[in-house]
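Input: structures, listed below.
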Structure P
Amino acid sequence: MAQLGFYINQSLCTGCKACAVACKDKNNLDVGVNFRRVYSYEDGSFIKQPTGGIVHNIKAYYFSISCNHCTQPKCVLSCPVGAIVKDKENGVVTIDQDVCVGSRLCVTACPYGAPQYNERVFKSNKCDFCLDLQAKGEEPVCVSSCPMRAIEFGEIKELRRKYGTVSQIIGMPSSEITQPNIVITPHRDAKKN
């Protein structure tokens, strides 16, 4: 098996947060801990017309993101006890809860905010690509719960072949930092210049 990744069709995402809620429910996450997040982006202004009245020039869209299981994950390098590993077969980055000491260095190292610190157990954790569901032949819960089918998963090479190589949009950190395994079909207003 090769490196797994996510495909996000941002032009289909309605911001319903079904993916985030399903992930939170499946992983029994505490309040404030979110392995998948949906962000909204709003920009623009109103333009006063010379003849009177105003016209809106507003841009708004949503973006769903979780761990990108990066090729060069900063969280792995930051962990002082080696609790975070990148699987050599499928490229999935996981945190061993028996080894994690809760230093939070992974939380600050990840430019995407993927590792989440749980104050109840004093440990960090993150998206594990629903490996337990995949072992049963099922999709990750964020994929199966999306009513718009805006999220897909698979081998990143295949996703890039089908959907292109965009891995960064307006508002995201540079993809050169960690080489995220994500492909995005950007909303028309989210394209990088």
Structure Q
Amino acid sequence: MPIFFADEIALLSNPYFFEQKTRATEKLKYVMEQIRKALLEEIRPQELLAPRTTDFLKGQIAKGENYEGYPYVMLDFPKQFSKESIFTFRTLFWYGHSLIFSMIVAGEHLEHYRTNFERHYDSLCNSMLYFGINDVWDWREHAALLLTKENKADLLRRDQPFIKLMRRFSPAILSDEQRVLNEAKKFYQTVKPVIQT
């Protein structure tokens, strides 16, 4: 029995596939930088209750080859990670899946964020947002619940050590850079009430 099947040999023999993926990854890094610049213009740090050491200027773009078997490119901006707290807006493109905008907060100020989340829950329901559950770093679809008025009581009584709000888009959105930037800014404005002072 062969180790490799014909379609696998064809893939391994085709340099174009690997060149195309490299080009796509570089374009994704460019898009992430454009998102960072768009958010830099949008965000007013003085309006937010964020940990003192939060980075509101540089952010970080990273890539990897294996999240659940697929490559990814991501941007954390603004960002703050420590043993005591997390405060970040993570934009993640997960190859073969989706472009995800997310806001993740944990630790310092979490009770304040919970209060804001509860106060603004009904208005957030109108925005196709998802609420991350169980594991803060799980990006699979079953690890999030759509914010609806019907599941309000369940989501508000969840006793987990973080709040993670997300919006997902098909990879097709990447064909329109301006729409990507507009959706990034719109996501920030939508979830901002949760992290305001």
key: Value 2.2, calculated as distance in nm of label points 7 Å out along Cα→Cβ at positions 14 and 182, assigned to which of P, Q   = P
note = Value 44 of percent of Cα pairs over 16 Å apart, for residues 94-141 alone was derived from the coordinates of, among P, Q, structure P
note = With helix-only ellipticity at 222 nm (-39500 (n - 2.57) for each DSSP H run of 4 or more, over all residues; to 500) computed for every candidate in P, Q, -12500 is reproduced by structure Q
inquiry  = By the measure relative contact order in percent (Cα under 8 Å, 6 or more apart), tell me the structure among P, Q with the highest figure.
reply    = P
key: Read-out distance in nm of label points 7 Å out along Cα→Cβ at positions 30 and 102, computed value 2.7, structure in P, Q   = Q
ask   = Looking at structures P, Q, which one was distance in nm of label points 7 Å out along Cα→Cβ at positions 6 and 126 calculated from, given that it came out as 5.7?
value = Q
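Coordinate-derived values only; no laboratory data. Keep in mind that this is a model prediction, so the values were computed, not measured. Cβ atoms are built from the backbone, for glycine too; each structure is taken alone.
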